[in-house]
Structure I
């Protein structure tokens, strides 16, 4: 009975799943009647209330030839290595199987690998799942003579798009007139994204503000993307600067607010469409057309079908802010870390968000440098003000590591790694 249960749902499970999928489809197809409905929907799906219990991570890496990391990636070589885990953006008829511990595997436009864990109830279980799946991906790639990178930007190769999807083709066209930032962001960068619960209703504004205030400090502390395509950019995080060199309306940090859900909803509707998915045609969106314009039928929207909630859901995926709400808070400002060291910044973040009192301390400590994103990306901890706050934040976070229910040796290892990073930067 267990074997059958693992491969095929019971009839009542199948009926329940089918009913749930049908209900979701009906909601997605609903036309957005006016701006108020659109804003209410965005606020409800992007900020979900509840006890902060879960933790997730998205691990991105550039992929390189083991012998010569300057060699371009081949679609065929990558597909053969990934086998049944290859995403359908690479192999359209792939089964796209999850990784052994349940993580989803995807590829970014330039072939960067991404392992996205399921939400986990503890930092320890998160490490177990992520390390299991990361090791599996590492072995798959090694079988084809490939390896994962260790930096937030490709140190060896210029950006080149590997995936030919309508979304990525339209994105490249849209960003091209703005310079090289767009194609670099799409095809050469890799980040470490940490997902934490938004919290109870009375906590959300505090956790949202703390996640943003920490940004410049942790960006500076864990920056490692100075070299790109064989060139010393002179910047601590060339990855972050490439993101900022696209469209400010969809990449700039959100301003603090006592009601972040409403403020975010207004921003989403006032952001121009980046993409307009179509069957069999270009996905380029009419220039300057916001989602609010589309709802109201203004300008170029007069010739378009009325937008649905599915269209609004898709529009949400085209904002690339430092902290992006998905019902939880997706913290997106960290450079990718070496595969053996990804857990260090995640542990620090998890500890800093482990108690309301620590969250409040974070906001207070980081407030003097909370807007110094550019300085953090350009100078890292060579900026003395950021370095001083980073030391205080590290001490605060390391003192809270016992809240993660880790053994003493693991706490000591993480604290030592963070201290070494601070000390090395301070000597520089």
Structure II
């Protein structure tokens, strides 16, 4: 990290100037989404232990995870709207601060009901994370770097999911499962402090160099930057205007179709491996369950980088985004074979294929939102789509528990293999050429 000190009139005295500040802030967003998935993954990793201690069936466990998805569904939209209203800096402080406190409270629960309440409040806080991360990257990065930046920002989710199993098992062995929840709450508090100090809008940042500010504004279009900065908080696009747009509903329906598959991987794979593959908790955490999420993390980064390179080579944005998402959707169809795999290792390989495809899919999907909608509406649209996706997760989660209790996980694997191709059809039917929309009056 190269730092230099330069005299500034901002708050008198010498002010720290950080070279390439936008990438350091992108790193903070990466950590935020990492913490989001780390905090929600702790439960799934220790689920075999907690369900045994609290004598919970799969159906009861599905109700606990549904509590998270229910509040997450509500707050993904409200959190995105709140961040558009309050701004990225304060909005992310409130979001991450609240969910870190809720995560720590998990360590105090004494029964399934209290566990469900703690999960509910975790979802309340986490709802604003991804809309805020998308908005932060949109504000700080010029157009040609934006897909890479968003890929990094949301790619932290995969790191959190990769780190969660071994870290949780280590904490479990050291301070028990309750201590694991306390630890994640403390880490979140540290992030909130760093974010509040270093994140501002580019033109208001006391830490940005003049050269970097010019690079950002030139890359976004100075006229557009000036127009956006002149808007008041009350100037965010009215919700009724957004709800009349087919692009908004198309983006939301895509999330409804595919998000439940992702939540299934996040919340149920450890139990699936334990119950149907007879894999031990130690082996689940140390050797298996983190691998699909590592594939996701790599593809999150690669998805943004590859698409940016193709666009710079002369291909149109519309062609690049839709081509990558088409290939990703086709690859997810092979994930159904996880149910028929001869052993746990091969099953994990098929799961990893889906997660790799999801990384390419979601990075380009989120970037499409930032390319269609401007800075004053992107978090709202991202939040609304995430809410609809979480509603799909709620409905699917309530079905997965009873189906796995009374039958098996096989129907779930079959259903998960057809969702992305269905979402691809929605993409082509509702999203025309990818360009900034003109809002109807």
Structure III
């Protein structure tokens, strides 16, 4: 009997013996057609019941001597980790019998990795790429080098695989090795940027770059790539994240210029409004406030127009300007505005500029109904009574405020000192 036949008989015998196919099972399998056996084997493989799929593939091989079934059986054994040593022996013999057949080599690479025999796996990988230069085989042959921590050699093989079709999945493997195993973020970035410039890239490439630039605090490139990613997918959450990054840098002008291009809803226009206001671009802030009121009819935008008018004014004592501010606020209140922050701002302005102290106190008391412990509103109320020259009442409010909350910013401390002096003077005069 030839060596070839001896090997085949050995393989058939050991396959069926190792999987312990009983006589009852064999009888049932004998009654099934080849197609039925294939369908059953693939069904159990899909369900990840690899031991059961092995039985079907082993029987199919014993029945037909079709090597593809044997390879499927051995492939299932890699996942089930059953009879690995015997399968290694089989595949080594098949590698000799069929040197041009690549599948035994591929299976041996995985089998040796499973048994942590990485040098042997590397040896077979070297043989594989002598016969095949396909992307998948070059990529597969890199695995033993990774396990052996020979990362540069693995990257060389992956580079050859990547160069065939510029496949992003191969690129990501290279990048992962550079980041995780070599901590070489700059080379990873260089490769991703090169890929992006050569071929149309998916969002995954941009996401990889976003994370890398964020990890090395390169805000300029982070914003560049993130903007490109936003333009690719158009998701508003990414637009908002970009604005947050600009503000965190801080680069307010960059945030403004970005939103001037891409603001398209209430949230983004409100952010742009706040940036204009905080950066004293009052005419542009006024335009946005008017636009937002016209579109959404929210009375707070009349209040914001009043704030912008006051903040923009060089002469804070100008009666026509103060009246214009009052007109904006009164219109907002008439339309139902009840937000405490606006009531306090307007009320304090009326008091501090002595435009209408009684109305100012009324508005601040309304704000305090919403937020009775707000220190800034209590300070405004005390200041209102001070302006009415009711110093004792003013002192009672601000003294309790200081006692309850301790130190405050300069404006409240100034108010406290002035009210305290006023109370002392009143006491002296009486």
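Only the coordinates and a few stated rules stand behind these numbers; no lab work does. Every value quoted in this text rests on a predicted model; they were computed, and no experiment measured them. Cβ atoms are built from the backbone, for glycine too; each structure is taken alone.
Please state which of the structures I, II, III yields 21 when relative contact order in percent (Cα under 8 Å, 6 or more apart) is computed from it. The read-out comes from structure I. A value of 23.0 for mean count of other Cβ atoms within 10 Å over residues 146-153, calculated from one of I, II, III, originates in structure I. Here the criterion is distance in nm of label points 7 Å out along Cα→Cβ at positions 130 and 378, and among I, II, III the highest value is seen for III. When distance in nm of label points 7 Å out along Cα→Cβ at positions 114 and 162 is calculated for each of I, II, III, the greatest value falls to II.
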